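Next come the structures, one after another.
None of the figures in this text is laboratory data; all of them are computed from the coordinates on show. Quick caveat: nothing in here was measured; it's all calculated off a predicted structure. Cβ atoms are built from the backbone, for glycine too; each structure is taken alone.
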Structure I
Amino acid sequence: MKYYDISIPVSNHMHNWPGDEPAQVVVSKTIDGGHDSNITVIKMHSHCGTHLDAPHHMISGAQKVDEISLDILIGKAQVIEISDPKQITAKELEAKFQEGSDRVLFKTRNSNRWSEQDFFKDFVHLTLDGAKFLTGKKIKLVGIDYLSIDEYGVKDHLPHKELLSNKVVILEGIDLSNIAPGDYELICLPLKITGADGAPARAVLKG
């Protein structure tokens, strides 16, 4: 067995959603500067880098991130490689989804673009019919290899709402560039922030 870190490093240079305040990682105190320890200050919002969307993100009053069971965040996951260069549709999922999967992670062309310097708007996204296919299969968790599961610029967020209203949590901002499609064990641990709509997470696959 081998462990694969599929998390995006947190830094001042990470991809940032347009309009959101970028992450800031600042050295506050140093031993060389006369302090008794090295201290780093980190400032970032709850949907920065690799992060988990709790149902409350889009559904007012729904489950918060600190209320999500570890039984959802840890367990068998299927990595599905998506060939469509624009979107994840029910048609492609019907051909590739393995019955009995509780968690699905989508490997798209997005994963090969994390090395680009700037945010890219034409990322592969989930369609509404794809989201309905997943809720019909009683999926617990869906992951995608960029900062949102919705198409850039949409206002209704229908795929998000379809998943979250059915208590399907969403893992966004993962890097699957070095991961082959197949079955793995996912270990996804978001920060336990009381009452939050989402949280940064460390995500690892074992396989």
Structure II
Amino acid sequence: MVESRLKKWLSSLLRPSPSRSILALVALGLVIGVVGVIAFEASLHASSTEKFCIGCHEMQANPYVQLQKTSHFDNVTGVRPTCSDCHVPREFIPKMIRKIEAAREVWGNITGIIDTPEKYAAHAPAMKRREIARMQANDSQECRNCHDTKRWMASLQSDKAQQYHAAKRLNGKTCIDCHTGIAHPENSEGLNIGMN
């Protein structure tokens, strides 16, 4: 009985509509498509806001508090990146991959794996290692979205910074290799924490 209903429903989808013109069906399809794209883009935007990211109390109590202690939060230029500036690529395919990966943290919150500050702190080093590996793999693209090394005024940097940045160019290092603790210096045991 269910099988015959399913076959009848499928066959009705495959034959032309007796009551609607092809043009009306195409127009309906276009409207549904446009609404779908707008809804998809709106959900991507909403889930990339700082408000969304720190909506979980573990994120607000841990990485956000850490960020507030760094030069990425308060600085002389007044430029402050948000969570997504550092953790969500701008390009579509890498962005989708990162959104899928980020579902792991959301799932961890829902299932109770990282739903308290203590549990979060216990998992923070592993989460940080994964994020550092991702940034190493993409040559710290999110850092370079804001920091254009070709436009640096190296003469205004400290002597030590000038030496390190020259070595970076010579040795093929990427930003995150030296600046692992730049935005979240705590919970970095076993990691090379760079300058703040």
| request: Determine which structure produced the value 18.9 for mean count of other Cβ atoms within 10 Å over residues 43-50, calculated from the coordinates; the candidates are I, II. | output: I
| Which structure, out of I, II, was semi-axes √(5λ) of the Cα gyration tensor in Å derived from, given a value of 29, 18, 18? | I
| message | When relative contact order in percent (Cα under 8 Å, 6 or more apart) is computed for each of I, II, which one produces 32? | response | I
| query | Given a computed value of 0.60 for FRET efficiency 1/(1 + (r/R0)^6) of positions 83 and 155 (r between Cβ atoms, R0 = 30 Å, to 0.05), which structure among I, II does it belong to? | reply | I
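For distance in nm of label points 7 Å out along Cα→Cβ at positions 11 and 171, find whichever of I, II sits highest and give me its label.
II
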| Which of I, II leads on distance in nm of label points 7 Å out along Cα→Cβ at positions 139 and 163, largest value | II
| remark: Across I, II, mean count of other Cβ atoms within 10 Å over residues 19-26 reaches its greatest value in structure I
| task | Using the calculated result -3000 for helix-only ellipticity at 222 nm (-39500 (n - 2.57) for each DSSP H run of 4 or more, over all residues; to 500), pick out the matching structure from I, II. | result | I
